[in-house]
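All of the numbers you see were taken from the coordinates with simple rules; none came from a lab. Remember, it's a predicted structure, so these values are computed and weren't measured experimentally. Cβ atoms are built from the backbone, for glycine too; each structure is taken alone.
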Structure P
Amino acid sequence: MKYTMTIGIECHVQLNTKTKLFSAVDNNAVDKEPNSCVSPVDYALPGTLPVLNKAAVEKAILAGTAMNCQINLTSRFDRKHYYYPDLPKGYQISQMYQPIIGSGLIKLPDDSEVRIEHAHLEEDAGKLTHFGNYSLVDLNRAGTPLIEIVSMPDIHSPAQARLYCEELHRLMAYAGITNGDLYQGNMRFDVNISIAPEGSDKLGTRAEIKNLNSFRSIERAAEHEYQRQLALIEKGESIKQETRGWNDTTAKTTAQRSKEEAQDYRYMPDPDVPPIVLTKDFVENIAKNLPLTPTYYRNEFKKLNLDRSETEAILNYPILAKKLVDVTQNDSKLAPRIAHWFSGLLLAEENLNKDFELATASELLELSQMVEKNKLSSTAGKEVFLSLYNPKNTSKSPLALAKEMNLLQENDTDALSAIIDEVIALPECASAVTDIKNGETKAISFLIGQVMRKSAGKANPATVNQLLKQKLP
């Protein structure tokens, strides 16, 4: 029997506001001492009251707009009660019943679509670090503003799950609402997976894989979980509804907590945080400030006839995408070469300091023009391109770099003609000359190589080829 895999994904996105969701302390705790970015609100000291951060609401509106979602003019906060050491209040402030972001739709690069059920604002909990028989609590992350984005179960393969998460990451990064650093946990994914007989109108029992923070892990975990569930079903066993963890080293999921019965979080409206009441004008004024989205850039790059893999690689770096659009709008004929340099050279140089601001659009166009006009060979053009992105390059132009690197091609026909005459006269080239005169044109490659060697690689091969044909009709 064939089985269909169904996946729904919940994604927690940390908003890059200056301060936390309900307290006026630093929201950026990266590389800072534990419990150094906290306030009495985060510690839940008696008598403290939360104050909603307006910037978080504005960023939620931008996120919803980027996902083509409805923005609800009225939303409210609820208390989600559970006890854990990293949650001093004993409850998390979230939006269970009236979220700020309603239904929407994300179109993926392969033209498939994933519906968004809703997205809501909530505060993050702190972090526990375990040491054998004791644990330490760091509340720097407590109160960090999150939006939790809940997809509909529209995904049916590990590859599509990865594609959706990659596109969601791009949308949030381009919208400017998050730093998007997966390693730092700026976006974390919970992947719900079930399988059912092909054609069934009923979904299978799902397992939820928690806290995945890399696209590779999402794809691998989904594939493993599908195979695990399939093996159980084929043995006549049932699937348990549970949360599972993913081990990247063993490439396996392991059971964490049973969810056979829904946990009672005793949700109740939060009496300390008033409902969010927005006007249509307020939402529209925020939404019109949404930066250009990946879809816009894809449409621009269609003019360059790039492979989809090239386009997506460049889109992973918004700063490169913006620069390539600048280049394209100045000269779409020269832009494809620069796009190839971006994807095939700059992003492939793992040891290169990826300061993408180093080269300007005008410098890139100048360099592409030099290759176009045969002032530089294709190989030399790549060398100069990488030099433009070397921090040790003290603002030298492509022409200055090419001269310094002794890479400019020799196009002077008189000078090249003299070198060709010397090569033709060489005893070791006599047989090649004879072959060419007898119609064996393949031998011309040998002579071009000799000219290139004698000119220390500076001769323009195309010009040499043309002159040889004139001299050896």
Structure Q
Amino acid sequence: MEFRCTPADPDNLLESWSGDTLAVGLFQDTDHPVRGELIRLIGDDLQVQLERRRFQGKPGETVVLERLNAQPACLVLVGLGEPSDFHGTALRQAAASAARAAAQAGSRHLGLWLPVDDLEPRGSAMAMAEAVRLSLYSDQRFRSEADPLRQPEQVTLLGLAESANAGLEQAAAICAGVELARALVAAPPNVATPHYLAEAAATLAADFQLELKVLERDDCAQLGMGAYLAVAQGSDLPPKFLHLTLPARGVVSRRVALVGKGLTFDSGGYNLKVAGGQIEMMKYDMGGSAAVLGAARALAELRPSDLEVHVIVASCDNMISGGAIQPGAIVTASNGKTIEINNTDAEGRLTLADALVYACRLEPDAVVDLATLTGACLIALGDEVAGLWSPSDELAEALITAAEAGGESLWRMPLRRSYKDGLKSQLADMKNTGPRPGGSITAALFLQEFVTKGLAWAHLDIAGTVWSDKGRGLDPAGATGFGVRTLVEWVRQGAPA
């Protein structure tokens, strides 16, 4: 799919557009000039058809009008809601809705006009291009026969100066990162193994001249990673600890670490998940690692000039076997802290514990970890908003701002120190889980014990957002690639912490 931007006169859209399909955004305001102009050009029949189909211009509403012996042959109208509510998120949603409707109509060359006069041109171009491409994403790798691909070959963003084309290259890089994350998460667990993640990282390193270090089981043992290896010991598949480095193009002014949870399959261990707990979907428990690798893919192409980025993934499976760790076992993490494992299904925080210690020893200016960590976060925030925990107000605000710019949503949650009492153990320094109430908070408090004191750190729990059964917003059903756009935008803004 090729994108380009071109100026356009909203009073002359139909007469000037030469492609087969034109998509136009309409507000709920029936007196808006664009609606009146379309009625003038097409005739009163347009208003009759809109009323017959009960089109009111609500967000996401679409109507497709076939026009015999006319140019363009297909007109797609998409609702924008109220003008006062039309902002970045609404722009993305409208572009996605229009793209899906146009693709279903068989569009080959789509012209998309949305009212972006009051929005920044480059950012608008990025938002619309990302929305169109990501909303039409289709993963057919595992079908014996692929379905015909239904998407336009060309998309022209009308009403944007040609200078906005600069945003399209960035959008392409970001989409490639999101698509990589989606592909990793969606792959079945017999394909997406720890070795598979290591190969994906190796491909990135080779394609973009990055540096990759893969630590094997013995390497991790020498570093004292007892928490991570305790999770890995039940699987026949060897763990892979990945350290991918994106060097800065110039003098390094800042260094950041992105840490992703990399459980390629989570059975729960001896605290076995049941069918009602969606054990069959636990392939997506590596959504955090997919997000940081996807961000690495995008950033490797965009390559910030003075920022060094470290991507850390402690990958393994959590399985049941004669060698699997038992509930009640005590292990020692690489910073010397001892952990009583009172729940083998709280394994992600054990792997992240050693990954965070490793990341902090790189002496970064900031560390951000992403993990499908707790069902409690899903219950609290649903499937559209990820939880954010951080002791740093500046880092938290920067990530929330980056998420908004990237079309994702974060909500800051409390790091309430008194809740740490729930992690007390009679035998070890701490347990790996606390009481059920506030479970996502105690999980974040557990992780904080493995972060260097005073270092800017944030934890993102993406348990609810990494997968969508029916699709939402820009995301078709399946893996969403959540987190990539937030991380890329945060790094592009200079990764303030």
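Each of P, Q could give percent of Cα pairs over 28 Å apart, for residues 109-292 alone, but the derived value 37 comes from P.
Of structures P, Q, which gives 3.1 when distance in nm of label points 7 Å out along Cα→Cβ at positions 317 and 429 is computed from the coordinates? Going through each structure in turn, the value belongs to Q. Thinking of P, Q, which structure, once distance in nm of label points 7 Å out along Cα→Cβ at positions 125 and 205 is computed, gives back 3.6? Here the read-out was taken from Q. Here log10 I(q)/I(0) by the Debye sum over Cα atoms at q = 0.09, 0.10 Å⁻¹ was derived from just one of the structures P, Q, and that gives -0.63, -0.76; the source is Q.
In this comparison of P, Q, the computed figure 59 for percent of Cα pairs over 26 Å apart, for residues 213-364 alone is attributed to P.
Source structure of the calculated read-out (FRET efficiency 1/(1 + (r/R0)^6) of positions 61 and 325 (r between Cβ atoms, R0 = 35 Å, to 0.05), 0.10) within P, Q: Q.
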